[in-house]
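Heads up, there are several structures right after this.
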Structure 1
Amino acid sequence: MEKQYDLIIIGSGPAGLTAAIYAQRAMLDTLVIEKEMMSGGQVVNTYEVDNYPGLKGINGFDMAVKFRSHAEELGAVFSEDEVTGVEREEGGYVVRCASHSYRTRTVLLASGASHRKLGVPGEERLAGKGVSYCATCDGAFFRGKTAAVIGGGDVAVEDAIFLARMCRKVYVIHRREELRAAKSLQERLFAQPNVEMVWNTVAESVNGDEKVESLTLRNKVTGEVSTLETDGVFIAVGITPSSEIFRGLAKQDEQGYIQAGEDCRTSAPGVFAAGDVRTKQLRQIVTAAADGANAVASVERYLLEG
C-alpha cells in the first residue's frame, strides 16, 4: 500500500473507460479497477447501438472493445479485482478490494447499475431456465419459440424488437396503457407482425417445473387473472445502481444513486461519480462518456486546489 495514485476509477463501463482515456491524456497516475473479466458494463450485452455519434449500428461488444483498447493504447492500467469498500484517510482514500488495497488522492465511482428484479414467485428459481434479463445474450435460445417481455421503457422495446426477429411470437407486458420508450422505437415495435401488446397488466408469478412454461398475469384495471403460455420471460423493468458498498461514503438519493451534478462532484471531497451510478436525467452511453470526461476535469481541478 506504499504507492498513492492520483486517481482510482472503480468500474470500466463507458464512463470509467472514458475517464481512463482523459486521465491518461491529463498525465494522471491512474488505476482502473474492474471486477468483471470484460470491460464495458451493460454495453457488452447490447445487440446494436444505434444512437452513439459516428458509430451507428455498432455491436455493443465491439464498442466495449474499442473503448478499452483506446484506454490501453494510451497506457491506462487495469486491475481485475472486486472493490469491497472505500475509506477516508489523511491525504486521500484507501480502496479495499478482495485481493489488494490501494491508496489514492481521488476516487471516481463508475460502478454502473444492474438489472432490477420483479420479485415474483418463480423468478429466481427459473433464472437461466427461461427467465432472462438480457435478450441479446439469451434470445437465440428461443428461436422459433414464444417469448414475453416485461417492461415499457427503451430497453424492453429494444428487447422485443430483437426477439421478434427470431421468435414465433413475442408478447410485451406493460403495467400501463402506453409505453415510456422513445417514439421511434415504439414505431418499430408496432410494425412487427408477431408482437402482441398486453396493456395494464402485471406478472404475478413465473411458472414451470424445470423451465419456464407460463406466466400468471393480472389486469390492473379489471383485476382479471389469466395464464399466458410462454417459453421465455425477458425482464426489463429498470436498473438498480451498484452503490451499496459506497453507502456512507457520499450522499445518495432514495433509489441509491450517488448524488452528483454535471461536474460529477459528490458530497465527499475527492470523490466523484460518473455514469449510471450517479443522479442524472438520461442514462445512455453518450451521457456516461460525457460524465467520464467531466469527472476527470473536476479531478484535475480538485488536485490543483489541493
Structure 2
Amino acid sequence: MIRREAQSTSALEGTYAPLDRVLAVDDSSDVPKSAELNEIMNYVRVADKAFEWLQDGRRITPGLMTGLHRILVKGTAADTGDAGSVRSLQVVIGSRGADITSARFIPQPPGHELEAALRDLLDWINEPPPDGRDPVISAAMAHYQFETIHPFDDGNGRLGRLLIVLGLMKDGVISEPLLSVSPWFEARRDIYQDQLALLSETGNWSAWIEFFAEGIAASAQETASLVDDLLDVNQRHMEALRIAQSTGVILDIAGSLLANPIVTKARLARKFNKSYQTVSNAVAKLLQLGILEEYPYKATQNTYIASDIFGILTRK
C-alpha cells in the first residue's frame, strides 16, 4: 500500500513510473534504478521512517520533517544545499520557468518566521484540544497550511500528503499506515490544485474541507476494499497450500506475496535466507498451484507474479 501511495503521490508532482515497476523494485539490490524509480523509492523510505517514528509514540517534529526531506530528495535534482533543512530561498508556485509576476501563489519568504510557522503547525497537529476535534477537518486544515507555508524548496506536496496520514494516526483514527490518499487526488489533480488556490484567494474553508473530506472517505473505502480483497486472495492461496500439504518456505513465500506480488528467486533467497535451490523448488510448487505465474513484462528470467494480488493493487 505504501508503494501504491508512493507511485501516485510522485505522479501528482510529475514523476511517473508504472506501478508494476514500483512493485517489482528490489530495494535491497544494488541494481541501478531509473531516476523516476529512485525518486519514488525515496518516498517509500520516507514513509517507512515516518510511520515507524509515530508507532514509537514520538511527536512529529521539525527535525523529523527535515530528516524526511533529506531522504526524499537524495540523488535528485533537489539534492542541494537546502536538502534536509527549511528552505533558505524564496520560491513561487506556478508554471515552470514562468515569471514571478504570473505566479499562482507566492509563499512567505525564508527566515525565522517561516521556521516558526512550521513549528506552530506541527505543535497544533501533535496537541489536540482537550475537548477533541474532528480528525478529517483537522487533516484538511493541516494539509492546506503545510502547502501554504511551503517549508522546503521541493517535495512539499509529497510530504504534505504524507502529513495527512500522520495526522490521522496522531488523532487515533487509524492505527496502521494503510490509507492511500493520493490516487483519489491524482485522478482530480486540477480540481485539487484549484481548491487549494481558491481557499487562499477567498478564505472559504467549507469548500476545501468538503472536497478534502470526500477524498478521504473515498480513499478509506477503497483502501478497506483492497485490504479485504487481498486477505480473501491470501486465504484462497493458503487453502490451496493446505490441500497440497505444503510446508516451510513455500508458506512463507506465499504469505509475503501480499506485500511483494512481483518476485525473483534471488530476492526470495535473500529475504528468507534460503539456498537458491530451495527457493527454486518452492517457486516451482507455487507455479504448479497457480499462485505464481511467469512475469510476462520482464526481459530477465526468474521473475514471477502473483497476478490476482497484482490485479487488486493496480485496479483503479
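Every number here is computed from the coordinates shown, using simple stated rules; none is lab data. The shown structure was predicted, so the numbers you read here are calculated from the model rather than taken from an experiment. Cβ atoms are built from the backbone, for glycine too; each structure is taken alone.
Before moving on, here are some points about what is shown:
- Looking across 1, 2, the calculation of relative contact order in percent (Cα under 8 Å, 6 or more apart) that yields 20 traces back to 1.
- Structures compared: 1, 2; top value of mean count of other Cβ atoms within 10 Å over residues 24-31, i.e. the largest, recorded for 1.
- Given 13.9 for Kirkwood radius over Cα pairs in Å, for residues 200-247 alone, calculated: source structure among 1, 2: 2
- Mean count of other Cβ atoms within 10 Å over residues 216-223 - highest-scoring structure of 1, 2: 2
- When distance in nm of label points 7 Å out along Cα→Cβ at positions 8 and 40 is computed for each of 1, 2, the largest belongs to: 1
- When helix-only ellipticity at 222 nm (-39500 (n - 2.57) for each DSSP H run of 4 or more, over all residues; to 500) is computed for each of 1, 2, the one that comes out at -19500 is 2.
- Origin of the derived value 18.5 (Kirkwood radius over Cα pairs in Å, for residues 72-223 alone; candidates 1, 2): 1
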